[in-house]
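Below, each structure is written out as structure tokens.
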Structure 1
Amino acid sequence: MKRKRLLISIITMVAFSIVCLSIAADYKYVGSAKSNKYHYPNCEWAAKINADNLVTFKSAKEALDAGYVPCKVCRPPTRD
């Protein structure tokens with residue numbers, strides 16, 4: 001059971017990374033519709049965002065203007 005959950009977690013993280021890489025060309029930061037934090041796409045916390053809740057930002061200003069604050073783990077800038 002533990003091994004199955006680990007495998008599912010790994011598959012989910014890989015799938016999310018692929019999604020992030022595909023949007024990385026157009027967006028610098030990501031956030032969740034259910035949170036107020038924005039992250040670099042490769043942040044460990046960004047990997048936990050459900051694809052249905054994924055919000056993307058082209059700049060730190062755009063994220064800040066939308067009411068998001070920088071993640072304290074990956075530390076994205078407050079201005080580009």
Structure 2
Amino acid sequence: MKADDFSEIFLWNQDVDRLVRVQRLESLSIHPKEVLKAYEVRLEEIRAGLNADFSEAMAACERADESRLYRQQTVLEKQTETAN
């Protein structure tokens with residue numbers, strides 16, 4: 001279901017946000033600030049890539065649905081015209 005897909009991508013983004021926040025706890029970290037920043041940038045890059053892939057896949061599904069529903073609407077309109 002589309003709602004499930006959107007829920008999953010929302011949860012993914014929320015989890016990445018949490019990871020970034022955890023990495024910002026520099027005072028508790030054994031890694032220098034520069035290393036943590038590199039991890040944060042990599043996480044954001046992965047997030048952006050996944051979101052882009054998800055958006056492309058959803059756009060393709062929506063276009064397919066649009067075409068299918070347009071064909072259904074056309075058939076229904078023709079049936080209504082011939083019934084009248």
Answer label among 1, 2 for the case where P(r) over Cα pairs in 10 Å bins from 0, in percent, calculated from the coordinates, equals 20, 51, 22, 7, 1: 1
A value of -12000 was computed for helix-only ellipticity at 222 nm (-39500 (n - 2.57) for each DSSP H run of 4 or more, over all residues; to 500); which of 1, 2 is the source structure? 1
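Coordinate-derived values only; no laboratory data. Small disclaimer: the values here were computed from a predicted structure and weren't measured.
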